[in-house]
Structure P
Amino acid sequence: MFKYFLPLQEAEKFKLKYLIVATLVFFLSVYAGAITSVNAAGPEAHIKGEFGPLHNWPIIPLAVVLMPDGRVLAYGTNIAGVQGAKLYYTIWNPTLGTGSDAFETLPNTTNTDIFCAGQALIPSTGQALILGGDAIVNTKRNYANSDVNIFDPATDTLMRHSQSMVYKRWYATAVTMPNGEHVVLGGRDSAFFAGTSTIPATEATYSPIPEVRSVDGNWRSLTTASSDAAYGALGGGGWFYPRGWVNPQGQVYILGHNGFMYKLDISGTGTLTRYKTKTLNGRTNMPSVMYAPGKILSIRQNRAAVSVDINGAGEPVVTSAGSLAFDHQFGSATVLADGKVWVSGGSSTGNTLTGVILQSELWNPATNVWSPAASAVAARLYHSASLLLPDATVFTGGGGAPGPVKQLNGEIYYPPYLFKTDGSGEFAVRPEIIDAPATMISWDQEFSIEANTSIARVTLVRAGAATHTFDHEARFFDLTIPQTGNIVTVRTPVNANIAPPGFYLLFVWDALGVPSIARIMHIG
């Protein structure tokens, strides 16, 4: 049986009240993360960062979403690490650390297998939107469904929505638009199966027509923007979590796995345009991330990286972003609190332990240089994920289902900015935010921040939603400060095209380059 929402206006009022209270409670508590659980760090911790100890997870966290209260929603398998997201989902509270009491595993009562679904946050309510997922046809898995499910952090409940998508989607991408709508791209519908004497054969089919979910939950199809190349059967697996972002003009930019690029205008029934510019061939299992306004770092084949600038109204501008030391197939790219990009995990041979990569790498956009970072303990391959947390650390975990190892575990990466620079391996003293906006704030709006020390820098990172090597929600901003001091006045990004409505991590930095624990801001 479906569960329905309150009328929209009443629901939004309730959610906003919840979010304000929950966020205040969250930041009045001590954000433990694993910030005190790292064993003695090495003398290069301030250069390479450091991994904390391996910790257990109740499921394989192959899909993770940072919620507005600082907790992490995760789903993908059952408690045995086997594909079974129809049974369970987990909420992790990093403020409680990484022990078993930090996790709450709940039954999925929606009758939807959300394995390999699309995901995003709903900007107005802070709920997680989960689109499509898996289905079993004639006893065989990895078909698709058209269900729409919503996780409500106020009640920790996963609810099946009454309004489904028109098309079934497995491995779809949900792009949050400037007006709060979501555009859903790609996904597979039916799987190939050769058939047996008792089970009929099926052909692989895809869902090449994008859909738009309005803020009231209704759907419309972009029938004149159908494309097998951009997000369907072609394009080097274009249907496989299409790499899509809102561009500074308010349209959707799509970077194909095969290097072709597209612009999607969602007005009316949709218009898709292919750019003349093409970049290097990529893979479906290689990460891309927006590291600055209108700029995307994309890892391509043969350890090459490119930066794609989509700020102009014309053709995208592609430049080299250097070469990585390793081929991180099934790895993750995470934009850090300082705007650098951390690439972790993967294997040079795909979803195998042969060629597995434990050493991570850091890319500095200011110098366009890659440098070695700390090494993990566990292999992170297919169905692993990485997510920036409010304490400026990074969670990385999962892998398996299928894979050479069921990784019912995670690790915390502590970036270099958290350590003293003297080689002692000790954590630096962190600045603290004393006061910052606790209610929703608009674009191009001034606001004040107070800290317990002089503020030298202010950064903003959009709350992430990561799965299958791709965190399409992440965006980074350096907010200009007129002068340093314990109280500074800054301005939010200029418009919703640059910073789509939703939730952002606000960090302040001291003169030594050490960040605070973030406040989570609601921009809308």
Structure Q
Amino acid sequence: MSTPIVEVRDIWKRFGAVTALAGASLAIYPGEILVILGENGAGKTSLVSVIAGLYHPDRGDILVDGRPVRFGSPRDALRYGIALVHQHPELMHNMTVRDNIVLARPRRRRWVPLLAPADDVERLADDLGIHVALTTRVADLPVALQQRVEIGAVLYRHARLIILDEPTTFLTPQETDTLFRMLEGLAQRGITIVLITHKLSEALRLAHRLAVMRNGQVISVVPRAEARDDVLIQQLMGGAAPEAVPAAPAASLPDGARAEPVTVLQVDEVTTRQEGSAVALSRLQFTVAAGEIVGVAGVAGNGQTELIEAVVGMRPIERGRVVVHGRDVTRASPAERLRAGLVLVPQDRLRDGIVPALRLWENLVLGLHRDVFAPWRLRPQVGRQLARDAIREFAIRAPHPDVPVSYLSGGNIQKVVLARSALAVRRRQRPVLIAANPARGLDVRATAQVHAYLRSVAQQGGGVLVLSEDLDELMALCTRILVLYRGSTAGVFTGPPYDRYQLGAAMLGQHAASVRQAGTEA
């Protein structure tokens, strides 16, 4: 085998009380597609961040082309052709496609990027399937094209090893297929691809080799031809594979309920104004019944955020109404809606779900002070015990309840947010749980636990509204899926089974009329 393009040996990295990497070693070879798998907190993101120069290891060696190097920043890694493409594209959104690609080029004089050969940029954009005018603002592009622009920017800077962190999170099935064909084409041209994903199906479909991480170490590396999903799951978890998550059954009601479903949430012809970059909602209408899980699908930026904000009271409704348990809460405050039975798992855990500087137990009880600390007297020992229970129930990787939540991995932060929602759900009768991307960034085991939690809410008489860009998640959970496109309903589908490509077509706004006919009315 050829000399590795990058090799890391015995890498250690700590963040406060948390050990992220504990002697990780890995070799990456030219022209291969290497997929890194691991549970939340296994060290995947930390390892690639060391390789890309974002973190400096406490101990260990990094070799490029067989020679030891020391990265002080991502710029140092880029000089060796190593680039990290983040899950959320990091581009200048108010600038054009061409300028975003060209500005990534190292420059010796201020005018060099402006005089870059137009043919070079056009050729690169065409190779990557960026079939839009290079004068188009990046802000006007869908996420899939923004992702390709960022890949184009690092290729223009002569990257030869590209690391992608969960690149399919916001993509439709069609867009995922296109991305994978592009990555395979780059590998055939000698570009090395390292990809982090929690989806075994994607890993087995794309990878030349698969590396499994656990507890901050790389415990196995296997060629795709020798990889088996059951063995990989056991390696990921250090034990037996979890039971498969079954497809959602037909909508069921709690024991003793009437045959006619009880509506717990009604969104009736809801319309909102166009404000800034927000998408205007147009006559959205659907219901959620007790015992039912309803899904909302759509490419990011097509009204999901606005829908959540309208339902929980953070966005004014111009026309229509929101009804919770038969009560019109259209003009009620967010606090009043929460008391009426709404429980929210926000879609952005870092921006809306936590206060990074606070401890784990303090984040767990955010917004629940009146419930947990009646009569409004803060008792830290109660919060710490709740946190210990949550750490055990949701398998949160944290050394103790007092650890600052910012020290946790993204997946474990998501578990804290989910645990807080569970506390709220248990304090309400027939709650309406609104879960936005509840399993984003979670591993196989944690995803199965989250799905079981959402089903338990429905089985105990609550209603669940799941908004997710992950079609596999929605198809596994939901008895109905509403597709949003530019703030309107592009289709409503009843299942299972579902046709993932028909759902994807609706998400892209294709054949909207026929899609609506294929679905049922909300």
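Sorting P, Q by distance in nm of label points 7 Å out along Cα→Cβ at positions 171 and 363 from high to low puts Q first, with the largest value.
A value of 21.5, 75 was computed for Rg and Dmax of the Cα atoms in Å; which of P, Q is the source structure?
P
Suppose semi-axes √(5λ) of the Cα gyration tensor in Å, for residues 155-394 alone works out to 29, 23, 19; of P, Q, which structure was it derived from? This figure was derived from P.
Work out which structure the value -9500 belongs to, where helix-only ellipticity at 222 nm (-39500 (n - 2.57) for each DSSP H run of 4 or more, over all residues; to 500) was derived from one of P, Q. Here the read-out was taken from Q. With respect to FRET efficiency 1/(1 + (r/R0)^6) of positions 187 and 403 (r between Cβ atoms, R0 = 35 Å, to 0.05), the largest value across structures P, Q is given by P.
No value in this document is a laboratory result; all are computed from the given coordinates. Fair warning: this is a prediction, and the values are worked out from it, not measured in the lab. Cβ atoms are built from the backbone, for glycine too; each structure is taken alone.
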